[in-house]
Structure P
Amino acid sequence: MDYCYDIEITESPEISLNQDEALLCDGEQFAVIADTVDIGGTATIDWPNPGSDNVAANNYSYNSNTEVTLTVTIENGCGSDEASIDITSIYTPDPELEDDMLCDGGQVLLNPITINEDFDEYSWTFNGNPLGADTPEYTAVETGEYCVEVENECGTEEACADIDIVVPLTNVLDDVTADCDGDGVGVVVPDMPEDYSVTWPDGSTEFSWTVLETSAYNESEICITFTDPFNCATTEECSFLFIGVPPTINPSPELESFLTLCPEVEYEFDLGAQNAGEYEWWIECAGENIYFDGTDDHLTLVSSALPQDCWGGELTLTGSALNPCAAGGIRQEWQVLMDYCEITIPNVFTPGNGDAYNPSFQIEGLEVYDDVIVRIYNRWGQVIYQSDDYQSGDWLANDVEDGTYWYTLVLPNGFDYSGPLTILR
């Protein structure tokens, strides 16, 4: 019987790699090449995953930052050998910073990279000036521009963020909030960004508030609370709410020209206002406005309310009806003349003598007065003529004899006059 044997004549294999270490940037591939000595050609080569075995080279790449040691082993019947390469896979830094708001007295943590690597180096600046900080994170406590430069062996990138302080808002409501459309519904919208949260007097939290004219909130002070989107502060502001229409007026008296105002006579002026909440009355004199306090839509004016330097010239009296829908007022103006209104009373007149002179008891200057009281008496003290609204020339003395009589006259300001009056024909 014959026996056959395979006999291998060889030596222990040897292996070396093309490099002892390699740096891979941003996922690039690197070819690891093995240089082997295998006299018999029977050795096997074992490569680390994901490489293929029994080949002279494999490509390696990584999709994250990592450090690995790859060991390649060659083996035959006489022995084995191995060689290693240290591979560092690094990605160029990709820092990100977002603009943020800082509550007064608070702080903001700046973290440009979620996972910090030992091979990344940091350099921080504030408003362009170095901070001397090289930490992966930085705490901002004041407003300005913060930038960080992150560097590794594969590259350098920078990120910046503006940090502002949340300043409490003021005047988000006017002192008076007026809705004057006349549709019976008011809409209140605060002057603030819509990312603020608002709470209205009825507890609702919509950004704007709709309220009916018939609501108890109308014509009253309303207050809201509002909070910034960073929850730094909650603030309260108030406003007077008015839902309605502008005033209307129906003034009196109606004048075709100026009205003469006589000393201490009461003159009545009326706006006849509707839907007004306030009233103002003033008269312009010597370039200044003289205001009358405590008035409504009616004014009783007497000469004593004005200084003497206002007398003797034409003045403008103004009445104004106001509400929040007419802040400047709905106005009426009257032209008036402050006058001393002196009268001249004759002591004789000649009725029925055939000429146009002194035909009646004519009193010069009386035309500016109303409600003048006149009494005429004979020598025995009997009243022969009387009037409670005497106008100049009313008494013609038709039914009396010539002679001397006595008159009394009382003006509406209380001034009284009396004296003899002779009738001649």
Structure Q
Amino acid sequence: MDLLSHLNDPQRAAVTLPDQSALILAGAGSGKTRVLTNRIAWLIQAGRVSPQGLLAVTFTNKAAKEMLLRLSALLPVNTRGMWIGTFHGLCNRMLRAHHRDAGLPQTFQILDSADQLAAIKRLMKASGVDETRFSPRSVQQFINGAKEDGLRAAQLPVADQFNAKYVELFAAYDAQCQREGVVDFAELLLRSYELLERHEPIRAHYQARFKHILVDEFQDTNRLQYRWLRLLADPGGVRNSVFAVGDDDQCLVEGTEITLASGDVKPIEDIVKGDVVRCGIGGGKIGGGVVSEVFARQEATELITVRTETGKQITSTPEHMHFAGYVVGQLPAMYFVYLLYKAGVGYRLAVSGQKRKKTADGVMPGFRHRASKEGGEHVWIIASFDEEKKARDHQRLLSLKYRWKSVV
């Protein structure tokens, strides 16, 4: 199969780079993940590396699954067992393989965000801590923020008695987790980093094993993730190379209001390192994230503004990604043209009408109901229309252009 025929010249040049470290910068929608996936396929097809000799890291489970699906379509290789996944998923795998060196039981359990908060509440209740002074959620954010900076409780400075209590709770929480054989998401990465940092033979093993390390959405890596990657990379660049793709131009304009975890609001230019802001934390959830760095620049560039019916708006550079959802009954009725994928069946193009399904979680829009009913693994919304005829016309055009099967 010709892996390069559907790529443009810059994409082709990036995919076929020699065995060297490289940072590929491009805007949103320019095909960065396609380049990364085709780079993996090209390296394997050209005999430069075996499927087990590379590591690729993404930021979401969905992105990792899509990358594996694309690889399966590009190459006749078994992707099971390949080191392709999220930072947390790969760290979990590494810790399972070296649980004794990491100081963990082989069957350690992973706490999700809700489980972690429940564990912190249990600890605070047992310790008689006043939750009106120290809210469990603020303690959770403090612990996760410190771990994402690669710090344990003993490494944190104590400025006053209030801060000292947070550090004390952090240490007690770590001890409780160790006794119970559980780790939270932030711990997966920190414990894996400590494993590589403290055990030179393990670090050397992975540096020699992974000839190529590939990173998607490099601009989103936090400090600890970057340091973890640095440990896997051969300092001399002899045994392996790092190939990263990212977007360095995702900016919000001066005056944009940022909501803090406390509920207070600040203009973006007043945000400083260490602030805890409300942001996406994965799994469709909103939580607190600690600002690790602040960047600002002046530039004459095109801007886009997204406005809601209630008058709220946000302005950014075109490359900034904005997330949105569709709630049945709360937004105007729409007809969605969508692409449905099911293993063993392939891709099908369809239009969701006004049908909707009531579930325990609310009302499910037509495209989600159909995907759930037919066992579809992935659904991509391609376009939305207020008239069915327009949606059907667009469906037919796409079907002819890309030769996708179409569902009437």
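Values quoted throughout were computed directly from the atomic coordinates according to the rules given, and no laboratory measurement underlies them. Remember, it's a predicted structure, so these values are computed and weren't measured experimentally. Cβ atoms are built from the backbone, for glycine too; each structure is taken alone.
Key figures
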quantity	calculated
When percent of Cα pairs over 18 Å apart, for residues 254-341 alone is computed for each of P, Q, the largest belongs to	Q
Of the structures P, Q, the one that 8 was derived from, the read-out being relative contact order in percent (Cα under 8 Å, 6 or more apart)	P
Answer label among P, Q for the case where helix-only ellipticity at 222 nm (-39500 (n - 2.57) for each DSSP H run of 4 or more, over all residues; to 500), calculated from the coordinates, equals 0	P
For distance in nm of label points 7 Å out along Cα→Cβ at positions 30 and 158 computed as 3.1, the structure of P, Q it came from	P
Comparison of P, Q - label where Kirkwood radius over Cα pairs in Å is highest	P
Structure from which 0.35 was derived, FRET efficiency 1/(1 + (r/R0)^6) of positions 142 and 302 (r between Cβ atoms, R0 = 35 Å, to 0.05), options P, Q	Q
